[in-house]
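Structures for review follow.
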Structure P
Amino acid sequence: MNKFNILTFFICLFLTGNVYSAQYEVKMFSSNKGEMMVFEPAVIKIQPGDSVKWLNANPGHNAASINEMIPSGAKAWNGKMNEEIVVEFTEEGVYGYKCTPHYILGMVGLVIVGNPESNLGQSKDFAEQAQSKFATNKNRFSEYFSLIK
């Protein structure tokens, strides 16, 4: 291979980024399978570099990070009402998120990126305090954290 071909190869590699990343979808529901105010799936496990797209299955929802429940160095997000938003996850750990107007009703979810250990304890502690203030779905975070292995 000559120098030009090698240079072209590395430029193409740089421009295409992570060709192995995936995009997952989470739907926002007012009611789904007998549950009220829920994300589906509520807990999703992905790898660094993957992204999640929140789809509005019912109007009146958004997806926003719970800033006390994201890894150090991770970017927070705050989708607008009825907006389909895509978030790329680069830092390993647990990401808690909510539907802002329905947070008090326990409309929350978790994105687990790679190894959750970096902020698992901190996120779990915050979640236990937060869910005690929910008007409904008072054990939702506990149920979701029990799915993390």
Structure Q
Amino acid sequence: MEKLNFSIKINAPREKVYKTMLEDETYRIWTEAFHPGSYAETDWKKGSSARFLSPEGDGMVSRIAENIPNEYVSIEHLGMIVKGVEDTTSDEVKKWAGSMENYTFRDADGGTEVLVEMDSDENYSKMFNEMWPKALNKLKEISEE
């Protein structure tokens, strides 16, 4: 696993950026960069399960490891979902299960800096290095509206 880091400065208060990142309607907009039509099934509360899904029913099964409103969200990825079926035990999943994806929201020059830190299998790093900047730019755009 390698750690990938991304950040963006958004001209909006932390509360608005946090809400825009996690609310269903706007989550679906900024995550288009990863997969068109993707969405999350979760209440975002610490300890809750989370399913990050494509319209086809594929995606990730995860757990909200931490959520401090307007400050920090931590997601632990536990497995894959293929055609609606969760897989948390295959050899393929065991290679990266337990990987983390963390979001930090900090005040910055009257706005908010969003920091993303995630564990990535080296085979997917190039893809994430292309997708995350697009996703964060979309988050910036809709947070500043």
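Here, each number is a calculation from the coordinates, and none is a lab measurement. Source: prediction; values computed, not measured. Cβ atoms are built from the backbone, for glycine too; each structure is taken alone.
Ranked by FRET efficiency 1/(1 + (r/R0)^6) of positions 44 and 124 (r between Cβ atoms, R0 = 25 Å, to 0.05), structures P, Q are topped by P, which has the highest value. Between structures P, Q, the calculation of volume of the Cα convex hull per residue in Å³ yields its largest number for P.
With Rg and Dmax of the Cα atoms in Å, for residues 92-131 alone derived from the coordinates and found to be 13.6, 44, which of P, Q does the value describe? The value was obtained from structure Q. Each of structures P, Q was scored by relative contact order in percent (Cα under 8 Å, 6 or more apart); the highest score is held by Q.
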